[in-house]
Structure 1
């Protein structure tokens, strides 16, 4: 009875971290597996959604053999505060790295629902809105006309993971997508990595 009462008094974030600590070995086994059985990961998703319906959990492994849990609002501005709240309440966990938001990476490759293309197939015309401290974007994706929804989904994944998810949520304003014909380029177009450097220079004032 006393244990039951203690669980009732736990905060939502504490309940999530208790679950994670009690099941991290199973999650490690899942990450190291052939990823054919998602039962453990689906349960993790259910648990984090009980804390906040805006959040998702992503798990992976670094090259240093440490496991990684990424707390992400999946690109939704409304989920920023919940992401920070859960991250700030995190415990120290042996052999695990906890990250808030998808972190910026220079190189990454995505495949979605049978479609894949490199980030170099995306060219961007960016215009700074100094009042809002955001960049409005015209995003050109090579051969997007074949399946606009899939191509744009992968483009957003590249934006989240090359810019960093926090940047893609808070430093990007209006976005419009255009098809880029094979063999053509965008005049004065830049890559996503160059856009990240532009955000650093023009918004964060990092030289």
Structure 2
């Protein structure tokens, strides 16, 4: 197909497609003449993935490039590939802005060790958790750490459900897209369910009896 048809099928403008090619996110089309190139279904699928990473995942072009490089590396295991994607989805914070950040990192390390989680040192998610714990302690609610185990139990169950869903997709690009959509949309779904559960539990504990 020509680039115009590729644009129509994917909803991505021609200038944007050319930009993705220049940035190394999308492979160039096969030249059929000095000024014409042909594109295939692999380009359609790759554009779909790029848009998912960009629009749903909110990743930068540089972060998407890292994912694409990992995706196209046949030596990269699925675990490492998904780790690259997941790292790009974790928000970055000003980690040193909280006085208690080192103590919070120790709390996170203790949690990881106690649960036997295979989470490497400096993992973006563990750093994000440390920042959150330092912030809540700074706000005068350091005892919130008492609920970490309950949160971790729930996280393990949700992670299991997530990965069971992801495992249904065999192709590497479909795996990556599933992780992006599942993580971002899944966070929104879980947040909504949690708030609904809060409402129900609050009513049961503190609501007026009839």
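No value in this document is a laboratory result; all are computed from the given coordinates. Since we're looking at a predicted model, the values are computed, not measured. Cβ atoms are built from the backbone, for glycine too; each structure is taken alone.
Structure values in brief
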{"quantity": "Which entry (1, 2) yields the derived value 5.1 for distance in nm of label points 7 Å out along Cα→Cβ at positions 10 and 106", "calculated": "2"}
{"quantity": "Cα Rg over 2.2 N^0.38 Å, for residues 58-113 alone derived as 1.49 - corresponding label from 1, 2", "calculated": "2"}
{"quantity": "Origin of the value -21000, where helix-only ellipticity at 222 nm (-39500 (n - 2.57) for each DSSP H run of 4 or more, over all residues; to 500) was derived from one of 1, 2", "calculated": "2"}
{"quantity": "For P(r) over Cα pairs in 10 Å bins from 0, in percent computed as 7, 26, 29, 20, 12, 5, 1, 0, the structure of 1, 2 it came from", "calculated": "2"}
